[in-house]
Each structure stands twice: as C-alpha cells, then as structure tokens.
Structure I
Amino acid sequence: MTLFELAKQQGKAKVAIAARLDGVLADLSSQLPEGDAVVEWITPATPEGVEIIRHSTAHVMAAAVKSLFPNARITIGPSIENGFYYDFDIDTPFTAEDLIRIEGKMAEIVKADQPFVRDELGKEAARSLFPGEPYKSELITDIPDATVSLYKMGDFLDLCRGPHVPSTGKIGAYKLMTTAGAYWRGDSSNKMLTRIYGVAFASRKDLDEHLRFLEEVKKRDHRKIGKDLDLFSVNDEIGPGLILWHPKGAKIRNIIEDFWRAQHASSGYDLVFSPHIARQDLWRTSGHLDFYRAGMYSSIEVEGQDYQLKPMNCPFHIQIYNSGLRSYRDLPIRYAELGTVYRYEPSGTLHGLLRVRGFTQDDAHIFMRPDQLDEEIFKLLDFTLFILGSFGFENYDVYLSTRPEKYVGSLDNWAAAEAALKNALERKGIPYEVDPGEGVFYGPKIDIKIKDMLGRSWQCSTIQVDFNLPERFDATYVGEDGSRHRAIMIHRALMGSLERFFGVLVEHFAGAFPLWLAPVQIDVLPVTDKAADYAFEIRDRLRSAGFRTEVDARNEKLGYKIRESQINKVPYGLVIGDREVTDRLVTPRRRGGEQLPSMTVDAFIEMARTECNNRAS
C-alpha cells in the first residue's frame, strides 16, 4: 500500500500533499513498510507543506525555462523563505518579458496536472539522462551514495531528494519576481549564472498578502527615503559601502548619539576614544588575525611596520584598562565608545546603510570580578531593552549563542560564561532560544533581534562574555588578598552599527520620525506675507525652546506649503493666518492631516515637550 492509498482510506487524499513516515518526509507515492508505521499527513497549511510547494514550484519553473529556452543549462533550485529560486547557465540574461513568458508556461504545466514521479538510479545511469548538462553531472559526481534520486514531471527530469507534491495541479499560487547574478556554488572563481527568484504560497490569498507586504517594504526602503528626505548618500568616487551623512541625516545621528552619551554617563560608563589604525601585532595578540582575517583589510606599511585598519574596538579598550593598576574595589569598570571600524564586505553584499564597509559601533567593554558577572549581565539586559524601547522597538527575539566549532579558551570558562548568560535571561523572565554553535570565537553571547513595524527581524544588540582576551592581554586586578587576579570582560553593543540602526529606524518609521528624532520638528506656515513677521517671531521662540523649526515664507498657497511639509514628513505645521496674528495664537496640524485647536505658543511648546519626553510615542 502507498501513502496515497492510505490517505484515500482515511479521507485525507484531497488535502494531503506529502507525509511524515516514521519521522521522515516522504512523497505520497512512497510505499508503507511492513508492520506498524507512524504516519503524519502534510497539508499545504503546514510549514513543511508550504516548503514542499515552493520546492515543487522551482521544478515547474525550471521545466518552463527548458521548454522556452532549450539551450539553458540547469543547476539547482531550492526553496527559500517565502519562495524559491533556480540558477541557469544561459547565454543572454532573462528579461522582464522573459519572466512573463516563463510564468505563462508554468501555468500550462500546472493546469496539465503532471505527476511528479520519483526514481532511484545508479550514478552512471543517472548521468546518462542529463546529456549537455555539466552542472548536473558535477552534482551527481559529488553525491557520496551509490544511487541518486530523480523526479520526472512530463518531459522534464531533475536531480532531487524530494519530496514533492503528487502532481503539478497541487501547486498553489506563485509569482516570478526578479533575476540576479549568482556564481556557481557561491564561488566567485566559478562561472556567473542567472538566477530567477519567485515567491510561492499555498493560496492566492496568502500570495496577495505577501505582495502587499513587499509593496510596503518597497515604500519603506531606507535608500529611497534617504534620498527623498536628503538624509545620506553613497558616492562611487569615494567607494561603495562608505556613507556620506547629509545635514538632516547628521542631525538625527547627533540626536541619537547625544541620547546615547547621556544615558551611558548616568549608567556608570566612562566614555573613551581610540584611533582608527594600530600595529598589526595588536590584532595578532587579540586573535583577530587568526579568526577574523577575511573581514579585515590589507595592512598598511608605516615606517617599515605593518598597521591595520581596526575591525574592532576591544583591543584598544583593554589597553586603556591595562594602562594602570586596578583594584578589586575599582570594578566594574565600564568603557564606552562610538568607535568607527572598517570591515571588508564583498560588493555584492553591500546594501545601503544595512551592510557597509565603514561603520560606527556603540561599543562598550566592561571589566569585572567573577562574582560581579551575573549582576552585570542582568543590568545590561535592562539597559539594552530601555535603549531599544526609547526608539520604539518593543518586540524582539532573543537568542543564546553557544560555543562554536572554532574557539579559544577553556571549556570550564565557556561553561561558566554560558551559565551566567542563561541565568540572567531566566532571572529577567525573557523567553529565548538557544542558537547552538553561533557564539564568537572568544565567548558565548546573547543576541537581541528587534522587530520593526512590518514584523521583520534585525540583529542589533549583543552581550558577549569573554574570558579569552583578558588572558591574551594579561588584564588583571589586585584582589582583596593582595595578589593579581584575571579580570572578566563583557563586549556589548546596544544599537550595534549606527548606520544599520539608522537604516532600520528609517524603515521602521517610513521616514516619519517621532518628534524627538525628526530633523525638522516644526514648520511655521504663514498664510500671507502679512503673517510672515509673526511667523518668524514664533520660529525664534520655538528655537529658543530647543525645537528645530523652519518657516516657509514662500509666496505659495497654504495647501501647497502643507503638502510640502507633509512630503518632508515634518511632524507639525503651524498655520499662521490673520486670526492667529491678531490673537497671538498658532493652529497646529499634524503631518497625518489632523488639525488641532488653535492655542497659544506656550501651550504648544508644553504639548510638544511632553511628546518629546515620551520619545517613541
């Protein structure tokens, strides 16, 4: 009996597209083993079912491409988050018109309800079925097993482990999205292929919701908003991945930095500064040359010695700590720096502010005794969540990343560090997931991924316990017994990269920053030239009260001025007409279009101050 026959017996044939047979995903054409077996039906409503639909859709797309472009050589086509892709070796890249044709051919294949038929063959027999397909031949060679599995669908044959939907008619809703270049097997020394990306879902409703989501993502793209609002730019003459902050963007950045400095000063941190380069030996001692060389730039020769652009701030902070004798009474010592670092990122991975080559970390390193570790991590969690909440991020996922395969230090120290992080999370009552093997080479860490208005996750905050670098740099303190003891160190970033954090903020707020962050907080909008003098008087009063205020005194209609202010996402426009001049009032309008009652300037200042104090509201 096959799984499909069992599904018919149990009334599941119309909804099941695959099954988990004794814990292993299987096609419905699979035969049941003799004796008892545990069968769980996989439907399109399950995560596994959606993934199977996406993988099957990739095969349908490849079949459509081979039908329309017989000379295209096929490679691989996995399912990915929200969809799938397939890579092709083709002489001329696909055009937007080609994607429309391919989608049309896919619709024909789906309508034909062609079955997916699985077969297993010896490797040589399988290779003979792919004449003129060198990539499939290479994949077959690399498979360690004596046999390989294949799936046939109409005239199309592909190498695949499966499982797949029973037939193409079971495929849900899909759409081809875009093309991109991709090296074969991700290796830049191999040939560049053409990749087609698509999205696929179990139903048309799910697909439509996803397409609406993508439209919202497009509207919120920080690169577009950054250009529209004149916040930042990237200049090819300067180099990719290096950011130019324009006056408005720099103004927001300064507000963020001032807030950051004030909070650190009141939380027991000392602010420090460090240079942008150092002798290469420093990075050899720290271990970065051994573990992080791929992310570092080539050395710079200075007077016959090799120097290195800094990828991290931590070795500098350790040297500041080591510049004097430390007592157990001095600890913990907390150093914080907005330190600019430089890391090599391949040009294909650069993305606006979110992936750059030079960025500023809100970095801090805390030196302490072993008995202070638990409490310090607990305080750090409070501090981190306060900072994130101040910028409107209340939802997040937390991960405890444990020892990686390549690591330094003793297993006892790793166990102690992991236990301290775990205890702090549980004491704080924060739900978390363990991320095995994702710690850094010198210690385990807590990663906090914030969620924006669209529910997307962004890695920003991290807390890392380090027994290793204090040992490498001999960072000690004099204990109560008068002898030297090894300090423990915590690496910590709250916002991570300021560039990345700013990019996330832009997309989170769609450029409509809360009042306390907006580069221009208030536009004063005189209705006529006769109101201009009073408008400039209001501007000066608001500026004296600490608000970033401009006057639009152009000879334009009021509606035009209001629209301009809203396009620039200024939180408030103060309309000044004859009545406001006579009664010494202002009439505020919020950027969303809401008009508030007329009020005195003092009343508006008080209202605006309250809103600023609430920060992200």
Structure II
Amino acid sequence: MGQQKKNYDQHDIETIRHSAAHIMAQAILRIFSGKGDKIQLGIGPTIENGFYYDIDMNHRLSEEDFARIESEMQAIIKSDLPIERKVLSRSEAIQFFSGQGQELKVELIAGLPEGEEIGCYVQGEFHDLCRGPHVERTSHVPMHFKLLSVAGAYWRGREDQKMLQRVYATCFKKEQELKDYLHFIEDAKNRDHRKLGKELDLFLFDPHAPGSPFFMPKGVVVYNELMNFIRRLYHRFNYQEVITPQVLDAELWKTSGHYANFHDDMFFTNIEEREFALKPMNCPAAMVMFKHFKFSYRELPLRFADFGRLHRYEKSGTLAGLTRVRTFIQDDAHIFLALSDIQREISDLIEMFFMCYRHFKFTDVKVNLSTRPEKRMGEERSWDIAEEALREALAANKCEYKVNEGDGAFYGPKIDFRVADALKREHQLGTIQLDFQLPERFDLKFVNPKGEMERPVVIHRALLGSIERFFGIYLEHIAGAFPFWIAPEQVVIVPVKNDSEAQIAYADELHAELKHKGFRSRVDARNESMNLKTRQVQTAKVPYMLVVGDREVEKGEVSARRYGEKSSKTLSKTELMELFSTLSEEKNP
C-alpha cells in the first residue's frame, strides 16, 4: 500500500484521471463486446473534477450497469498492467484501428495534420489513440473512483453527427476526497433549480416552446421582486426606465454590427417584403432613442434602463433550465456620457454592483477585465483608449482583477463580475462594457460645454444579467429557501382544529390584516392533520407558519415558527406585524 500511495503522489490528478478514463473504456469493452455489440470508442478527456468517455454501442448504459463496470475497473487496476506508449505512422494507425473496427478513431486520425506524430497507448488487450500522458501501470490509478451518470452527446459536438453515450466519472487520490465530492454532487442535485422549480411550483418547460420557461404564479412573484429590487437601485443611482420594440428592421442590426457578428444567434422574419429580427440585445434601440433628441452635456450621463424581452437562438443541446434559454429579460442599461466622465461613472457602477451582490448574500465576488476579441469592430486606437480607461477605473477603485485576453464583446472591452454560490461554484453575472463603436456607427452626438457637437461614449451595463439565469443561480444558492422579502408565500396560517369556527375566523381575520399590509399569506384550513400541513409548509420552504389554537384566539396571539427552526415563538399581533415589517425592509438595497 505504501508503494502504491507513492505512485499516486508522483502523478498529478489530471494524468491519473486520464488513465482512469482508459481503464473505464477497457472495462466497458470487456463486459459488453462479447455479447455481439459493436462498440465504437470516441474520445475520453479529463474535465473539471473527473473525466468522461464517449461511446457508440447498442446497449443503453444506465446506473444499473455502473457496479459491474466499476468492479471490472478494479480488476484491471489490480492486474497491474503496464501502460506503454507506441508511436505509429499515419498508415499504420489507420490500418490498426480499421482492423479493430474502430471507425471513429480512424476518422480522428484522418483529421490530424500530415506528418503529426500519432501516439497510441496500450494496456493489455486495450489500445487507444491518445497524446497522453498516462501513468506507467494500471495499479498507479487509485481505487477511489466512481461512475456518475450517462448522457447523450453528438459525435464531435455536431448535431448532424450520430448521438453517442457519454459516461461521466470521477477519481481522486484520497478516499475522503471522493466522499467529499460525492457529497457535493448530492447537495448540488438537491439544489438543482429545475428540481426545486418543480417542487416549489415556480416554473415549467414544455416541448411546444423549447428553451422558453413558463412561470407559474409563485415564480412570477419572485421574478417581479427581482426586477423591483433592481428598480429601487435604479432610483438610487439615477436611471430612467424605457420600453423599446421587440421586432426591429434588419437594417438597424446591420448598422449596429449585430447582423454581421451575431447573425446565427438571431431569429429573423419577413414582413411586407422587409426583413426584421427579434431583438437579441437592447443596444441598437437605445442608440435610436438617443439619436432622436439633441442632448446637452448638462443632461449627461444619461442612463437608459430597459427590461425588454430578448430572444437568442441557442442550440437545443445547450439548453439548460433557466440558466440557458432562448427568451429572457436582462436588467440592461445603456449609459451615454462624455469621455471625461468614464472614471467617475465606472466607480459608481462598481459600488452599485457590490451593493447588489451583497444583498443576495454573494460575498465571494471576482472581477475580470476582458480585452479585444479577434472578431471585433472599430479602429485599434479606440480599443486602446477603452481598455486603458477600464484599467484605470479598476485601479482607482482598488479592485483586484484578472485579465481575460480576447474575451471582450465585438464592440468593446468589458469588466465582468463572477460570484461564487453556496457550493463555491462560480457564475458570471454582471458586466460593464465600454463602447466607442456604436456611437460612431449611429453617428451619435451631444452639445459639449463649448457649444460644439461631440461624440459620446456608451457603457453597456447589466447587474444580474438575465433575470431567468439569475433566478436559477439564486434558487440553487439558497436551496429554495427564499428570504422573507422575496418569498412567493411569506406566511401560512394554520388553525389547530379544522372544525373550529372561532379558529378559522381568527385565521381569516389575521390573513386579511396581513394582506392589507402587503404581505403574501394564506390560510390552510383543509380537513387534514396538523402533521401533514406542517410537513407541507416546511417542504414548500415558506418563511413563517403561524399556528392558531384556542389560546391564540383568546389572547389575540399567534404561535410563529420560522422555516428551518424547530421551536415556535408566541407573538402578539402587534409584535408579528413589526417583525414582518422589519423583514420586509430587506427588499431595499
């Protein structure tokens, strides 16, 4: 065991996982090849926290097969097979893998550049096309591995190719690391926003509208509260909300550059022999509004906020609940300002962003500066000015940041904000994009202090980003337990006796008072047991359950139990209203 542990330590985890992927493929071949199934091997790379292998086979793999595959993998590891690298010529590699019936491997070889060295790794009867590196022997792979799931994956990621079975797995050097990761996966499954959305009756998806969520009444409450929170921030930071059309002439998108740079992600239609598009972004509409008026420098910075609905074509294979959809709303804004105002405006934006994320209990926030991409508009000089302006603003605000070379928008560099959720997973949310291109393309001007016409600069800005995507991320972050201010149901009032007219009347009276004060409550007077109703309130993760019995009716009190707590508190009506009013104030930034 000591020697085996030493062998683990001499290899990095990526190399170990790469070798584990080969061992898994070898195990699958051993188990299923003898049953007349023609098995084609695709690719088996490492990924974050694990690896996968794409396989084409008749047998539909499922979790019921995992134990057999894992057992065979253990046998391969224990057999201590040497793992040897061979270098083949192109013709030798094609001949060998053709003879093995591995057409997918032959296709990969055919796509390699002429003269490139072709590596092949061998362990026992198993041969695989691979660059490596790998461990020296199968025994150098620890037994701390686990098959996780099977999903469909198009060969080479193209929808016109066959669908393969992608087997996901993980492997760690230490048993405790594996246990911790499996616990993380289980926690992530329980927090999955698609699961919670169904359980809490928030939203649904239907094949008639791929990638387009249907929000149920409870989900709409959360959705509207998110937008109302952003509106309160807008009031604090002097934004003006606008509404713009959803369908716009294609000529507008040609002027903006989206037609050339974003065409494949847009939905088009023809109306009276004119080409139109559903807007994927609000930017050109904001430019049109600015251009319609003659603004003075005294009116700048001019901040237009737009909650317009957007549509983008996402391939069906990339759709993922609320986090990847085809229709969504952004908390989007376009700020028109003079060049001299950039530093001050970005400082205000940074304050606004951190204020927003703290409110939703995202405390780990990382900042990235994304620079000019290969496919971009405009002159290099304008990109130089824009990138330097963002760097200076970040330095002035003492923001630590990482540079993402080439990851900017096609019209300008940007500052991106990434937050870590409760499971330490990072998500990009907000963005500040500095744009010299659209003001030029739309010939935008304002009157400067000298009475001359001057070109403004535009900042594109979103805090939460897509409301749909943030909804999903936030739902997982809080595991469905919404704070009082945003919870779709804030209070459920439960009479102890279903047949007590006095208790039900008191509950109804209390409900009316709460509703009058703007709280979201309901009375559960169904002919069901207290245990069942209590369990259902807890499952729905309602912030407060108020129990009303004879004693509460007599004294004008309630027994209040907060979600997540086992004990209850007896409160007067006045104390209850004061508590809820205080909790409701959390809606304010």
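Data table
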| quantity | calculated |
| --- | --- |
| Structure responsible for 3.8, with distance in nm of label points 7 Å out along Cα→Cβ at positions 308 and 420 calculated and labels I, II on offer | II |
| Top of I, II by distance in nm of label points 7 Å out along Cα→Cβ at positions 196 and 484, largest first | I |
| Structure from which 36, 29, 23 was derived, Cα extents along the principal axes in Å, for residues 324-371 alone, options I, II | II |
| Answer label among I, II for the case where Cα extents along the principal axes in Å, for residues 156-451 alone, calculated from the coordinates, equals 74, 49, 40 | I |
| Source structure (of I, II) for semi-axes √(5λ) of the Cα gyration tensor in Å, for residues 204-299 alone, computed value 35, 23, 18 | I |
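A short reminder: the numbers here are calculations on the coordinates, not readings from a lab. These numbers were taken from a predicted model, which means no experiment stands behind them. Cβ atoms are built from the backbone, for glycine too; each structure is taken alone.
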